[in-house]
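Below you'll find the structures, each written out as structure tokens.
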Structure I
Amino acid sequence: MKQDLNKPLKVEYQVVVLYALTRGLLDDVAIQDILRFEAEITSWLESNHTEVFDHIRTTKDLPSDEVMKDAINAFKKNFVPSEA
């Protein structure tokens, strides 16, 4: 995860992306799509699953595996990979 100097990622965004990465949920995302995936999932979760970020912010802990995987997989159903 490389962050722009003047655009640091919020901790809760980093947590979600690292969770997806370490749980193998990004294994089927092409390398060239990872940065776009990262940007789009955080925006999508802010709009569609605010409880994920709220939980991380307020408790400093992860939501349950079920909640995290469901939210990430719901986004992945809408994610359109780049043309190769």
Structure II
Amino acid sequence: MTQTTPAFDQATQDIQTLAERPDNDTLLQLYALYKQGSEGDVQGNKPGFFDFVGTAKYESWERLRGMAPEAAQKKYVSLVKQLLQ
């Protein structure tokens, strides 16, 4: 588990207050940035072919491989702020 910043922790709470549910692409981006920011590079096996949601989440997170968790946290915070406006 990676050390998180207070801003990242606050953004994870703020995202719960959105008036509208973001589109699926934005949700995947949020998921991937959250996972990269809190856990680092993707781990484990890719979900099975018929697990469409699990596969989409895994692939989204996998695209961020190598990104520093701190950078992912900053991008997550920025995206959450955009969505709250």
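Set I, II, criterion FRET efficiency 1/(1 + (r/R0)^6) of positions 32 and 64 (r between Cβ atoms, R0 = 35 Å, to 0.05): the highest-scoring structure is II. In this comparison of I, II, the computed figure 12.5, 40 for Rg and Dmax of the Cα atoms in Å is attributed to I. In this comparison of I, II, the computed figure 1.00 for FRET efficiency 1/(1 + (r/R0)^6) of positions 16 and 48 (r between Cβ atoms, R0 = 35 Å, to 0.05) is attributed to I.
Here relative contact order in percent (Cα under 8 Å, 6 or more apart) was derived from just one of the structures I, II, and that gives 33; the source is I. Taking distance in nm of label points 7 Å out along Cα→Cβ at positions 8 and 72 as the measure, the highest value among I, II is held by I.
Coordinate-derived values only; no laboratory data. Because the structure is a prediction, the values reported are computed rather than measured. Cβ atoms are built from the backbone, for glycine too; each structure is taken alone.
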